[in-house]
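J.: These are the structures, in structure tokens.
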Structure P
Amino acid sequence: MKNIAIFASGSGSNAEVIVRHFMDSDLARVHMVVTDRKDAGVIERMKSFDVRMKVITYSQLTNGDLLESLKVARIDLLVLAGFLRLIPTDIIEAFPQRIINIHPSLLPDFGGKGMYGMHVHRAVIESEAEESGITIHYVNEAFDEGEIIFQDTVEVYEDDTPEDLAYKVQQLEHRHYPDVIEWVLAQFDI
């Protein structure tokens, strides 16, 4: 059984979908959810599940404390689901090709520092792009620049608002992220 840690800073809708997906899995389970915000919605969502919730400070993220906790918990894969902090180099080095992220646009467009959530959807609408979507990628030392694993698209209509686009993109996230996580887990032998 492989152990997943989900990192989330927001409401936790993707985290919930992932936890539910792996509840009865023989492949993996979500062992821990990590957040950097003591008021994050993901904390309330996780109260319904038998998953360890860990609220961390920026210092714990960067000083090795979190890395030690991940090692002690024997985490195999880190799954970022709306986590807004850059992952430190020591964690990336400890989990090579074992950290993935989901981004609400078709990278490399509309990625990078500050491009998250509604900021992304507004930028897509303002650019008059005809499509948007999701990108699931490996995490490296830069925001949204890791190797792309999977992308899927949605059409952007002329009268779409950022909220309309956010809804369509979130549907793709919930549909595909758990399956891509399974595929990634199958790529390495732990």
Structure Q
Amino acid sequence: MDQRDIPNLITLLRMFLVLPIVWLLANDYFMESLYLFAFAGMSDGLDGFLAKRMGWQSRLGSILDPLADKLLLVSTCLMLGWIGLIPVWLVIGIVLRDLLIVVGGTIYHYRVKSYDMSPSIISKINTFLQISYVIGVVMVHAFMWPVGEWMEISSYVVLTTTVLSGADYVWIWGWSAYRYQRANRPEP
């Protein structure tokens, strides 16, 4: 093991935290799940900081980091939807977008060309809003705050950025694939 592996090890730790977070949510331990979710969020910032600041970036890290984020968010959203704390339609939107990204990215990588795993700005905004929304939902239940109208409005905002982010990936990959195929088409 090398120092360069530290960001990837932190990312793997975040992936291992998914199961305890989901279990805590399923058993109404909202405060504890909030602590673990916050720790996972901080680990995401730390691994990114170390990778960029120390020059420890790797291809594996560029794949593992967004995968860990998706695993954490999708699993948490699925559980929150299962126990009735977020709308099912929002869970479906989040899951479909992430399936689109994983399947679309894989197809693009193997059928067109190697894919750069850097997220678009709308995707970064969407991830931030999804994390904020999940934290907000868990906080409401951890601190037993009344559920306000802001929760419903937030769910529509998250769905909107989720759809826009998914459409953005389809557009970017579709346009890039079209240009690649056109540039590499054999002369008649």
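Values quoted throughout were computed directly from the atomic coordinates according to the rules given, and no laboratory measurement underlies them. In this text, all values refer to a predicted model and were calculated from it rather than measured experimentally. Cβ atoms are built from the backbone, for glycine too; each structure is taken alone.
J.: For which of P, Q does Cα Rg over 2.2 N^0.38 Å, for residues 72-111 alone, calculated from the coordinates, equal 1.31? It would help to have the intermediate numbers written out before the result.
T.: Values: P: 1.31; Q: 1.37.
Clearly, the read-out refers to P.
J.: With mean count of other Cβ atoms within 10 Å over residues 80-87 as the yardstick, tell me which of P, Q scores highest.
T.: On the way: P: 20.6; Q: 16.8.
Between P, Q, the highest calculated value is found for P.
J.: Hey, distance in nm of label points 7 Å out along Cα→Cβ at positions 40 and 168 derived from one of P, Q reads 2.2; which structure?
T.: Details: P: 2.9; Q: 2.2.
Computing distance in nm of label points 7 Å out along Cα→Cβ at positions 40 and 168 on every structure in P, Q gives 2.2 only for Q.
J.: Assign the value -11000, calculated as helix-only ellipticity at 222 nm (-39500 (n - 2.57) for each DSSP H run of 4 or more, over all residues; to 500), to the correct structure from P, Q. Walk me through the intermediate numbers first.
T.: Working: P: -11000; Q: -27500.
Clearly, the read-out refers to P.
J.: When Cα extents along the principal axes in Å is computed for each of P, Q, which one produces 68, 42, 23?
T.: Source structure: Q.
J.: With FRET efficiency 1/(1 + (r/R0)^6) of positions 24 and 64 (r between Cβ atoms, R0 = 41 Å, to 0.05) as the yardstick, tell me which of P, Q scores highest. Mind dumping the intermediate values first?
T.: Values: P: 0.75; Q: 0.95.
Answer by largest value of FRET efficiency 1/(1 + (r/R0)^6) of positions 24 and 64 (r between Cβ atoms, R0 = 41 Å, to 0.05): Q.
J.: Ranked on relative contact order in percent (Cα under 8 Å, 6 or more apart), which label among P, Q comes first with the largest value?
T.: Working: P: 19; Q: 25.
Going through P, Q one by one, relative contact order in percent (Cα under 8 Å, 6 or more apart) is largest in Q.
J.: On to the next question. Which structure, out of P, Q, was distance in nm of label points 7 Å out along Cα→Cβ at positions 136 and 152 calculated from, if the result is 1.4? Let's see the in-between values first.
T.: Details: P: 0.9; Q: 1.4.
It traces back to Q.
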